[in-house]
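Dropping the structures in below, format is structure tokens.
No lab work stands behind these numbers, since they all come straight from the coordinates. What you see is a predicted model; the values in this text were computed from it and never measured. Cβ atoms are built from the backbone, for glycine too; each structure is taken alone.
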Structure 1
Amino acid sequence: MGALGRGATARNIACILCSWLLLPCLALGQSVEGRFFTPKGTYLVGEPIFVNFEFANNSHKPVWVDSRFGQPCFGRENITVVGAQRAWQGWIMALGCYGGWAGSCLGGVTEIKPGQTHSERIFVNHYYQLDQPGTYEVRIARTVTTYNQGRFSDSGSPIKATADFDIQLVQGTEEELKAVFQPVLKDLVNTNNERRWQAIQVVTELAQTFLEQTVINLSKSPEDVSAAIEGLYKLNTPQARERLAELTEQGKMEATRENAMQSLAALGDKHYLPLFFRLARCLKGGEQGVAIESAGLLGGSQAVPFLSSLLDSHDPAARMAAIRGLAGTASRSAVSPVILEIRDPDPNVRQIAGAALAQLTHLSTADNALASVPNPALTFEKWHDWWLANGFRAPIYGPTDCAEPKRLK
């Protein structure tokens, strides 16, 4: 899509008016109205885009609504931006094709008193990549549960709201973009925790280059470092990578150090491969596992000799981490050492080896790639013979090349 002029089209104006005036989709007589509306219709590429979700209690009694209607509990299924790609959240994992991430939102109710309104901002960029000029159609819908007397056991009529409108993205200068970020930067010191949280989300997820020092400063705060790691990853500047390297060793919490390792490895700067080898040797427990796996993702075939040496460890957890690391290398030379682990005395290690081989070759000796290996001798023989006949020409796959494995006869 090409760049567009900054004036809103007639259809855009009509859609914006629609979003303000006609959006409540309500049964007659319903006392709480819900609507979506947009502050404006034209944005700069790289500017945070918000849609407001508002409730109004037009009755003479208090109404309680499910608190899980705003972010981060606003589901990806509730919004579609036609013409844009979904934003990806999370890290590449060595066995990513056979795993995933799960999350949950805390429950609760929000009271809306008679005549009162309550609104939440939905950060559209969190769900879609909006990094090219053009016209995009936003479709958004939500159904929210209400409760009588604030009791979960006493449900009222649900609130439904939908919207369908256009937004325009135009290319601007860095100075113009800096200007639209000023309210966001002010919210970083807002006493309203929700506004501050959303400002951190905007700064770290959009991560404009001029925000580099802001993101680095956030990474020095224990309560903000988790979000800042994502910002450092997206900045991917030399200074940002160096800060991630510092956090792998100096982070105050294990989760911080592990997140920093995963993000630094995903950036692919092999200058840091010796750091991961050192961490893999000196760390213990879960942190060691993350360091080993990250070394495979970063090093590729260069990491295979180091990871193979860890298969002699007396610790089954270290051997499983090494196998996951080998799976993450997407290297042909990783297959043979993983096949040998099919005979490991620990059934958990054998299971991970089977999943790693499915990741690398898209083949499996079982219907389920994560199945246990009850007969290691027979399974090893199948893999050994297949690799002997096909190892030079069989395609090898990486952690993002997901497909249902075919059965290895």
Structure 2
Amino acid sequence: MSAPGLGLAPGGESSGEARRITVLPFFYTAPVALLIAGALLFRWGALALSTPWSSLTLALTHVVTLGFLTMTGLGVFYALASASGLEGMARPRWAHAVYYFLVLGVAGLAWGTSHADSRPVFLSIGAVGVMAAIFVFRAARALRRAEQDGPVLGGLRLAVWGFALATFLGIWLAHGHGGMRFPGLRSLWMQVHLSIALLGWLGAMLVTASLIALPGDFGAAPLGTRTGAAVMGLTRVGLFVPFVLLLYTYFGADTSLQARIEPWAAGALVPAAAAIWLIHPVACLYSLRGVGPAPGLGYWRLGLMLAPLVFLVALSARAGSDPRLPMLFGWLAVFGWGATLFSAVLVGTVPRLLGPGGRAAGPGLSSALVSRVGLGLHAGALAAGLVGILWVSDAWCRLAGALVFADAAWLMYGLTRLLLESRPEPASPA
């Protein structure tokens, strides 16, 4: 695949095969995690969507954020890095180690938090720690040795930083769920951890994916250089400033000073939120105006339109006292904005990125059909979850779970077919 001006380099047949072997476990597993999330939500109902402090809510959230969003994000990272010519990123052995440790970490965290059992939580801490160390070290080394540069590599660098910071905070917070005392402002740590994970890691990956999806999947104008630079710059500010303030309140500030620093740390997240949930979606929607039907386009438009709503609900949740607002924010940000856009990448960009020479999937199963049916199921699940949260309705929450399950099952079927059809044809014998 080649994308002039974006820092992508065309790869040969051998590199394309290595890329597929490296990333396919991530893409095949991501819908399975969403399938499990739907089953859990159907079983738990409103108990999982009533308060952000519920252990069931925590388990469900991480099945989606780690099992679906991060699993997809890592696969996309490896695919883009390999296509960009980064040395060593298409080596299956190390990528598959990251994959297996991530699976173990998700399973341990979900089981341990939902059953109030510290042993699986500490198993998860170890697995996620090893996974993050392998991924961050190898990704950082490959990016540092890159012979070319461009917006795509810049986005990947930012994503690695976001991943590292979010993982560090998550591991530190997980010790509290393992029974250890947490001597800090736990609510602030959770807020900063979630925000950095959504904006710095997942947001940076989605911005990077949009750099190739807009021109490559839809024939739309790519993001302007100044717009992309503004998004990346504001995201960096919203990444590092709250992280530094958080560490200062934990290690260097007394208890009385912590309370005064908290609003500054929370407010420092606003630049990244504005970049990812306002500037980027508006620029992308403007670029996509007048574009004809294409696989994944409906997902992209829905996810981008949800982003400003996520920003507004985030501000309302911070300023208000209604306990439903944090749940509404989490549902809209994780399943609405994040899962919708990553579904767009899976059904639209990934088959083309992994196809021979970056070509689209074969004619067997229409990727447009996969996109249309999946988008309907996804939108229905999103709407049912919103009703369930706003009316604290167990029946609607269980309906949302059933629809998430159906959405994931269709995505798993459609994605499997599309990935099989995008395989390179075997070389004819000489």
Work out the source of 13 here, i.e. which of 1, 2 gives that when relative contact order in percent (Cα under 8 Å, 6 or more apart) is computed. 1
Suppose helix-only ellipticity at 222 nm (-39500 (n - 2.57) for each DSSP H run of 4 or more, over all residues; to 500) works out to -12500; of 1, 2, which structure was it derived from? 1
Where does the value 18.9, 56 come from, among 1, 2, when Rg and Dmax of the Cα atoms in Å, for residues 113-248 alone is the thing being computed? 1
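I have 5, 23, 34, 27, 9, 2, 0, 0 for P(r) over Cα pairs in 10 Å bins from 0, in percent, calculated from one of the structures 1, 2. Which structure is it?
Working: 1: 4, 18, 23, 21, 18, 12, 4, 0; 2: 5, 23, 34, 27, 9, 2, 0, 0.
Among 1, 2, the structure yielding 5, 23, 34, 27, 9, 2, 0, 0 for P(r) over Cα pairs in 10 Å bins from 0, in percent is 2.
Where does the value 19.9 come from, among 1, 2, when mean count of other Cβ atoms within 10 Å over residues 329-336 is the thing being computed? Don't skip to the end; give the middle numbers.
On the way: 1: 19.9; 2: 24.8.
Only structure 1 yields this read-out.
Which of the displayed structures (1, 2) returns the greatest value of distance in nm of label points 7 Å out along Cα→Cβ at positions 369 and 401 on calculation? Write out the running numbers ahead of the final one.
Values: 1: 1.2; 2: 3.2.
Across 1, 2, distance in nm of label points 7 Å out along Cα→Cβ at positions 369 and 401 peaks for 2.
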